[in-house]
Structure 1
Amino acid sequence: MIDPAVPSTPPPQGPIPESELDPRLKALLEYWRGKCSPGRLPARADIDPLELRSLLGNINLIEVVPQPDGTQRFRYRLFGTEFVFYHGGDLTGHWVDEIGNTVYRQQLVGLYEHVVATGATPILSYDYILDSRRHRFQAVILPLASDGREIDMILSSGLPIGIY
C-alpha cells in the first residue's frame, strides 16, 4: 500500500525477483500458471474476469496483430481504469506504437516483442511521474495464446507500490 508520508529512496527499476512481488501480483501470476497446461499457454478465453475482480482496474489486455511484413503491432483491447487515471485517458483500441512519449513507447513495444518472441513472463518495477512525484509500480506481463502456442494476446497488470 502506498504511504506518501514515508519518504524514501526508490529501489532500482527493472526486473525484480518473484519473491519481492506484491502479493496481489503474485496471486495473478499463480492464477495464470494454474491456467497453463503442460507445453501450452492459456488462452484469453481461459481468463475469467470475475476471478480477477480485485485487479480489474489494474489490468490491460494487449492484442498482438501480425503485419504483412512479418512484424507485429500491439493494440490495447482493454486499458484498466487505474491506468486511465495515471495516463490521463483511455487507450482502449489504440495502438501502442502511437503513444506520444517516444521512450515509453519504445520500451513497451520492445517488452511486448520480447514476450511474443520468447513466451517470457517479465516481472518488473517501473516509475511513472504524476504531479511531479515519482510513483513506483510493479508489473507482471503474461502471454496468452488461443491455440496454446502462438501468442496472440498479452495480459499485463501493474500496481502502484510507492511514491517517492
Structure 2
Amino acid sequence: MATVEELEKRIGDLEDMRAIERLQAEYWDTLDAKDWDGLRACLVEDFVFANNTTGGLYEGREGMLATMRAKFADGVTSSHQGHHHWIELTGEETARSHWSLQDDLYDAQRGGEFVGRAHYDNEYVKIDGRWYFAKMSLTYLRGEANIKKRYEDCANAYQVFMM
C-alpha cells in the first residue's frame, strides 16, 4: 500500500502534467488569436524554437514573437489542434513532451491555404510554481497547400507557415 507521501507525490505529478497540458493549449490558442502578450507569458526569456523541417532556429522569446507576428500578419488565420501526446516529468522543475499536431493556415489577402501534420517535441521548466516552454522542436510529416486564386498564392501561404 502506498504511503501518504507517495500519494501526495503522485497527485503533485498529475497536477504538473495537467498544467503542462494547459500550457500547450494556451500556446496554440494565443497563437491562433494573435495574442502576443499571452504567447509571451508562455515562454522563458531564453526560449529556443527549432523547425526541423526547414532548418529554422529561433533563439530568444522576443525573436520568436517577432517571427510569429510577421508570419501571422493581418489576414492570416490559423487553427492549431494538438492531440495524441505524452508528458514525462524529468525532474522537480523540468519536463518534456511529444504532441501530434494538425494545423490549418489561411491567408485571406492572398488566398492560399496550408494544412499540415507535424510533431512537437517540447521541453519545459517550472519557475516559481508555474510551467513555461523552454524549447520547442517542430517536425512536419506532411503539408498540403491549395491554390485559391493563383499559383503565387499557394507559395505565399506555404512561406507564411514554414518559418
Answer label among 1, 2 for the case where helix-only ellipticity at 222 nm (-39500 (n - 2.57) for each DSSP H run of 4 or more, over all residues; to 500), calculated from the coordinates, equals -7000:
1
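Which structure, out of 1, 2, was relative contact order in percent (Cα under 8 Å, 6 or more apart) derived from, given a value of 21?
On the way: 1: 30; 2: 21.
Corresponding structure: 2.
Using distance in nm of label points 7 Å out along Cα→Cβ at positions 44 and 124, single out the structure from 1, 2 with the greatest value.
1
Readers should treat all values here as calculations from the given coordinates under stated rules, not as data from a laboratory. The structure presented is a predicted model; accordingly, all values stated were derived computationally and were not measured. Cβ atoms are built from the backbone, for glycine too; each structure is taken alone.
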